[in-house]
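Every number here is computed from the coordinates shown, using simple stated rules; none is lab data. Note that the structure is predicted; figures quoted are calculated from it, not measured. Cβ atoms are built from the backbone, for glycine too; each structure is taken alone.
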Structure I
Amino acid sequence: MQKNYIHYLFILIVCWFAFFVNNGSVYEDIMESRNLVTAHEMIEYDNWLVPTMNGELRLEKPPLPTWVAAGIEYLQPDNISLQRAAAGIMATLMAFFLYFFASALSGNRLLGLLSALVLATSFNVIMAGRVATWDIYCHSFMLGAIFFFYKGIKSVRTSWANFVWAGIFLGLSFLGKGPVAFYALLFPFLISYIWIYRPSLKRKGWPIVVMLLLFIVISFWWPLYLYVFHRDTALFVLAKESTAWIERNVRPWYYYWLFFAESGIWALFLLTGLCWPWLKKKIKMRKEYTFAVLWTVVTLVLLSLFPEKKTRYLLPLLIPAAMVVAHYIVYIFTAAKEKTLTTSDRVVFRVNAFIPALIALGMPVAVYLLFYREGEVGLTLLIIVSILFLVAAYSIFAGGVRIKSMKVFTGVVLLLILVETLLMSRVANMFNNTEIKSIKAVRQIEELQHVPFYYPADEELRIELVYEAGRRILPWDIKSDTTLLNSLPVVLVSGKPATEVLPVGIQEKVNLRLIDVYDNNNRPKSDKKRYSPKFVRYVTILEKK
């Protein structure tokens with residue numbers, strides 16, 4: 001039991017650095033802005049059951065993550081680090097669920113620990129655990145459901161509690177992002193588990209029924225509520241989202257061929273671990289290893305068959321992939337102790353180890369070239385940072401030479417912790433627009449506090465601007481709707497000066513007073529590819545003459 005607590009501590013420490021340290025160093029993206037604008041309006045307009053985003057119904061996503069965001073917004077307004085910490089908690093929960101599942105499946109807690117730590121330090125998972133969006137919620141809850149379902153299936157006695165928890169987590173996953181995790185995580189798991197283990201459901205019928213009933217109640221009460229009270233809108237959104245899954249961001253079936261890169265520094269280890277024909281007779285936990293490989297491959301195939309593709313959709317694949325990496329590391333560790341490693345084992349492992357060792361070795365040079373200047377990294381800090389990276393490089397390199405897989409693993413995790421702690425905020429500042437002039441400033445202008453904001457209906461308004469302004473900015477059909485002039489003053493947020501946007505007839509009836517020109521581009525003007533005029537807005541107050 002004492003050893004278990006040490007494992008828990010290791011997972012907590014790594015997750016702290018992976019998901020929480022410097023989590024406010026990058027600007028909010030469009031997905032976070034959508035979630036947080038919706039959360040803000042839940043509080044502002046008390047529309048918790050029928051969410052809106054900038055005044056329009058927002059029914060495309062189930063509300064659970066937004067409810068969490070709204071609760072945080074109510075307690076700590078505009079605290080982006082705390083909003084992202086909620087996602088970090090879910091990512092940490094996911095790591096623990098994988099630890100428990102992999103340990104229970106294999107009977108090997110070391111395998112469970114390595115699986116959890118690989119997952120927590122995989123690139124895609126780190127990014128998902130640092131943004132206040134939906135994906136991490138549905139997959140974390142689904143992994144919890146899988147763990148409890150597995151325990152229920154494996155229990156000799158009828159284990160009602162495990163199936164009850166499985167049903168609850170299935171429902172929470174659906175409330176997190178609808179059927180996404182069911183297709184991308186649960187379905188591949190069931191295919192792989194049934195294929196490999198042929199589980200018996202004897203005396204499990206009624207508990208499974210209870211599990212499904214709980215899932216149905218928790219999942220569908222909110223869609224049913226919408227169907228009853230907002231039927232037309234709900235059906236329209238359902239049709240739109242179903243079409244979008246098939247027609248939006250359509251990529252070829254081989255789009256995910258670089259799937260292993262989403263695991264970040266573990267990419268080469270993952271590719272090695274997936275060499276099933278080579279490793280299947282070497283690894284002692286053969287059944288568990290084969291299951292992890294099959295789960296990974298089935299997930300990749302199913303995601304590749306789906307028309308809509310984005311690299312962040314590969315997040316669920318990294319769960320079984322982490323187990324694959326862990327199996328390979330445990331095999332090297334065990335075989336080295338038993339002195340049964342072959343020459344090919346040694347060569348391949350050293351190649352896996354030396355690449356991250358070279359990365360760690362090159363980090364002091366990168367820090368010197370990129371950050372060694374006044375106000376960034378001074379001489380003392382450069383020396384300390386260099387020593388720490390050299391320690392990581394030595395651990396990885398020495399572990400590779402001596403075939404010490406745990407030494408390599410520790411060095412790689414240390415390398416990632418050092419990058420996240422010492423460099424992440426500085427790297428973010430390299431790409432951030434240091435001259436940003438955010439529209440967030442309008443929140444502090446007293447005379448605008450109770451004045452409605454509008455934008456020309458024929459212009460595109462980025463939702464990030466709505467988030468920064470902290471209020472609704474509604475569309476105004478300037479050419480055909482003049483009734484708005486009866487309720488002056490109003491604020492116009494436009495992509496061009498108001499004198500170029502408003503018809504002469506309107507300009508003759510109002511006084512125009514430019515508040516300021518705001519530039520919310522996260523990237524500097526020198527970044528021609530990502531700097532966009534859509535984030536430059538003229539804020540003008542229209543007053544009666």
Structure II
Amino acid sequence: MKTAKSLLSNTFAAGIAALLIPYGAQATSDDARKYHRLYEENCASCHGSDHGGFLAPALNNETLKGRSPTALRTIVMTGSFDTLMPPFYGRLSDDDIRGLVKHLQSTPKLDNPAWTIDDMKASLKVYVSDESKLPEKPAYAIDDMDDIIGVAARGKYGRGEGSKAVFINSKTHQKVGEIPTNAAAHIIDYNPANPRWAYVKNDTAEIFKVDLYSMQVVRSIKTGFNGPGLGVSRDGKYLMAGSYVPHNAVILNADTLEPLKTFELEGVDPDGNLVSSDSGMVIGTPYADVLVVALENAGQVWVVDLKDDFPVTKIENVGRHLHDAFLTHNGTKLMVASYDDSIVTAIDLKERKIIKKLDAGCVPHVGGGAAVQVDGRTLGFGTNFGDCSKTVVSVWDLDKMEVVKQVPVAGGTESPAAHQNAPYVAVDIISKDRRARTVQLIDKKSLEVVKTLDVGGHAYFPEYSADGKYLYVSAGYNGDEVAVFDSTSLEKVAAVPMESPAGIFSHGRVKYITRGLSPEESKGANP
């Protein structure tokens with residue numbers, strides 16, 4: 001399959017080499033190109049193409065100042081225990097590891113390297129020119145496309161054969177297809193208007209339009225260097241992709257992947273500073289023809305109307321370090337996590353204003369969202385991503401917008417999952433010890449942890465099947481499988497092997513606006 005990789009390597013590497021030479025007096029142009037290439041192929045998926053960090057810490061001359069080259073070389077060789085970083089001994093030679101460490105310690109963080117709309121257009125690849133010849137129904141046995149579960153498999157090194165999107169029939173727990181993604185797959189979203197289309201975005205900001213009926217990529221485009229943000233409009237006509245590097249977002253035609261308009265992400269933050277910003281969450285909503293993007297560093301949420309020249313309404317002072325969010329009340333209310341303020345901000349998308357800022361524990365992370373209907377109340381659940389002295393899951397009444405309870409859990413948590421037909425809200429535990437293998441189950445009614453599951457590897461991103469009968473959990477690091485549990489008995493019923501599975505995305509998400517609520521319940525008590 002053709003990709004934009006060669007285009008990126010040739011154009012960007014030359015530019016980076018030119019930037020690096022003044023900073024490394026002994027570096028030659030060939031050295032700069034060689035070690036930039038090694039960095040891009042082995043490190044950038046996690047540490048960022050600008051050396052400024054992404055899933056993993058920044059690696060540049062400032063962050064590594066004073067660090068022992070021997071210690072850094074050891075980490076590269078052996079990997080970092082209980083993180084995504086694998087050992088590179090045997091993959092890279094000792095000379096390459098030494099040279100790479102020297103390169104990292106002499107390279108500055110790059111200043112928002114450009115990837116323009118023209119670069120995007122040049123990266124657009126078409127693999128199926130006539131989509132009318134694609135099959136009219138799935139080429140495999142499946143009762144309902146909502147039964148599809150997509151898994152973002154990273155692969156051991158975040159690139160190569162193990163990096164793919166894997167699709168599973170959640171009734172049979174059998175793979176029905178997979179598509180290579182070159183770099184680690186990160187986000188899978190589905191077209192709300194046509195069940196055959198999925199969109200996969202990887203850690204190097206390539207987007208793949210996937211035909212789920214034939215399980216093949218029909219088009220791809222590179223929208224930046226890294227950043228996970230991706231959303232689909234309610235009519236299935238538009239995508240929006242946001243980047244960490246560069247600081248922009250782009251509207252795409254969902255059929256052709258043609259870029260239509262880019263947005264430079266900058267604004268005045270809650271402290272009064274004008275800042276250029278990474279893209280946080282990007283989301284579409286069933287209530288209106290809009291797409292919504294969070295500006296992580298500027299603390300703003302932008303609502304983009306899908307008409308004319310895509311006008312923007314800017315909601316300011318949402319919080320410091322915005323990241324993920326979920327919808328409730330038929331998509332009219334948006335709950336946005338603010339890391340540095342330890343709050344979740346509720347936004348009214350109809351009125352385009354802040355409703356309330358809610359206590360959310362420490363470094364809140366709401367993932368794909370989780371909510372349940374209990375005794376006439378719509379309850380939302382939020383996890384805490386950070387290393388907090390008090391580890392809790394926050395529970396809010398989403399009708400009254402008030403805190404109901406903070407449930408003690410075994411450690412930091414990342415992604416909550418719920419389903420109206422399942423009795424428990426599942427949360428994955430983050431830690432540097434054996435707790436990281438576990439998922440804890442919170443009873444919907446008592447709001448207490450009632451069960452802890454050991455999934456056999458680092459537990460990631462629980463997700464219920466569309467019918468709620470099964471709970472899927474990625475077992476990463478040493479697990480290398482997706483573990484499947486009966487959602488009521490919590491007995492393990494299946495395992496689907498793959499290399500470093502991460503995010504899990506049910507096709508049912510396009511119907512169940514908030515995970516845990518039926519379409520009717522999603523309207524809430526006060527839509």
Structure III
Amino acid sequence: MAVDSVTIALVGSGGAGVMTAGQMLLDAAAAVGWYGLMSRSSGPQIRGGEAAAMVRLSPSPVHGPGDRFDLIVAFDWQNVERFAAELPLSADSVIVTDPAQGAVPAVLAASGARIIEMPIKELAARIAGGRVNMVGLGAVAQTVGLPRAGIDAVIAKALGKKGEAAIQASNAGYDAGAKEAAGWGLGLELAAPQGTGAVRWNISGNEAAGLGALKGGVRFCAAYPITPATEILEWLAPNLARTGGTLVQAEDELASITMCLGASFGGVPSLTATAGPGLSLMTEAIGLGVASETPVVIIDVQRGGPSTGIPTKSEQSDLNIAVYGLHGDAPHLVVGPTSIGDCLFTAQWAVHLAEALQTPCIMLSDQSLGQARAVIDRPADAPFTAGRLLAEGLDGEARYKRYADTPSGISPVAIPGMPGGEHTADGLEHAESALPSSQAADHQTQLDKRLRKLTAFDFGPHWAEIEGEGEVAVVTWGSATGPAREAVKRLEAAGGKARLVAIRLLAPVQPAKLAQALEGVTRVLVVEQTHGAQFHKFLRAHYDLPGSVTVFSRPGPLPIRAREVHEALLSLI
């Protein structure tokens with residue numbers, strides 16, 4: 001009987017080609033109509049070392065990692081112990097191992113998984129130019145029932161630049177692996193794709209974020225490369241150029257954010273991308289953006305911390321610094337995408353909000369969203385584009401007030417070069433005229449208006465994703481949304497009821513809207529990936545949660561899985 005979901009891990013040392021094989025598997029699955037998700041695990045080294053490509057395939061949309069791995073194919077076992085905890089197995093799992101690479105590590109064998117020996121290296125050596133990753137890919141494809149036609153175009157595209165010999169060698173390796181696996185009968189053949197004819201995308205969260213920023217109107221980016229945000233910059237570099245924009249690789253994060261503020265001051269919607277250590281360095285300049293009311297978008301692709309932490313692993317622990325990390329009273333925007341596809345929407349929305357409200361917007365993605373790839377339905381087009389309230393009629397006798405205390409808190413802005421729009425621009429507190437002032441009345445006025453423009457703004461329904469019904473609610477955010485959503489769907493499939501509230505707008509807070517979303521709820525489960533339950537404490541500080549509250553909080557690098565959230569829900573019911 002065909003299965004509805006299968007989760008596979010390809011493991012090996014650097015150079016074994018596990019990521020290439022995983023990417024080809026995902027691409028081929030997309031070509032035949034399946035959905036999929038590919039995440040990756042590696043050590044902190046730049047090259048070499050242990051690596052794993054983790055792929056989940058299904059005929060239905062995939063929201064997060066599987067509960068356990070159904071199949072592990074190991075090209076070798078180098079340092080696999082370092083991420084063995086990220087490879088949960090059971091007695092129903094299967095481990096395919098090359099006996100020439102040594103015994104299955106005890107930490108994995110203890111699961112009771114079935115072990116199949118396959119001479120992967122020997123099979124590859126029989127082929128001129130043969131590669132172990134293609135042999136492994138063939139075995140996986142045969143096991144899950146991937147049609148042979150699904151891989152042909154993928155191999156040709158991936159290896160076309162290397163010539164016909166490379167393509168033939170890869171096809172031969174693939175066929176050798178498929179032949180070897182033909183008699184295994186593992187019961188892991190995936191159900192047929194649910195073809196709808198709709199366009200699907202194969203995209204990473206970082207690519208989606210870059211596309212969203214571009215669609216939102218960003219035309220300048222300055223950034224310093226940092227794991228796991230660098231792919232945003234790599235994607236934007238050529239695509240910004242195609243739209244007449246510019247990307248600058250700055251010397252550090254301080255230069256990056258100040259370049260973006262300068263470009264934005266000049267009228268160009270701007271963005272930088274970083275991770276936690278970079279965000280720490282940017283906080284003073286982000287405060288400059290708040291004080292000077294200069295829009296800028298900062299995408300923080302979170303990773304394990306503190307300090308250098310775990311650069312290649314995911315966590316949601318930058319929430320506190322994003323919301324509270326600026327000195328002084330500095331109200332600003334903080335948003336968080338709820339899925340890989342939502343990275344596009346949220347980035348586009350972030351640009352719109354920053355420009356409309358003339359303030360910095362921090363977008364909190366993370367490694368499990370940013371560096372993972374997914375086959376998804378094409379996201380709907382969002383209506384948001386960059387737009388500022390520009391000053392008009394500045395050639396009269398009245399002096400332009402850059403920081404006029406308007407009812408909305410949003411002051412018309414003059415772009416440098418506008419006749420009559422000359423004004424002082426710096427980080428000092430100021431009067432409505434923009435001249436520096438240390439007067440209590442001016443400080444109070446400007447504090448009030450900077451807060452009012454955020455609290456009075458109508459963010460519409462986009463502040464959160466709300467699904468389901470019932471007296472039990474899961475409240476979550478960011479990458480924890482996928483597993484939480486799947487857990488709620490499992491509960492519903494078994495006849496239970498639960499709500500999902502995934503908050504996209506973290507700051508400013510929306511207490512009235514959350515109260516409405518949780519009306520009638522008696523039990524709340526908060527789900528997050530931090531050690532100190534930062535999200536739960538943030539909710540307690542700003543919201544009144546109804547009934548009893550249970551917290552499921554765990555730091556990285558272990559991902560949150562739907563099974564765990566489902567079990568937590570069952571314990572509440």
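Structure summary
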| quantity | calculated |
| --- | --- |
| At a computed 3.4 (distance in nm of label points 7 Å out along Cα→Cβ at positions 105 and 457), which of I, II, III | II |
| Origin of the value -19000, where helix-only ellipticity at 222 nm (-39500 (n - 2.57) for each DSSP H run of 4 or more, over all residues; to 500) was derived from one of I, II, III | I |
| Structure responsible for 3.6, with distance in nm of label points 7 Å out along Cα→Cβ at positions 233 and 449 calculated and labels I, II, III on offer | III |
| Structure responsible for 22.0, with mean count of other Cβ atoms within 10 Å over residues 281-288 calculated and labels I, II, III on offer | II |
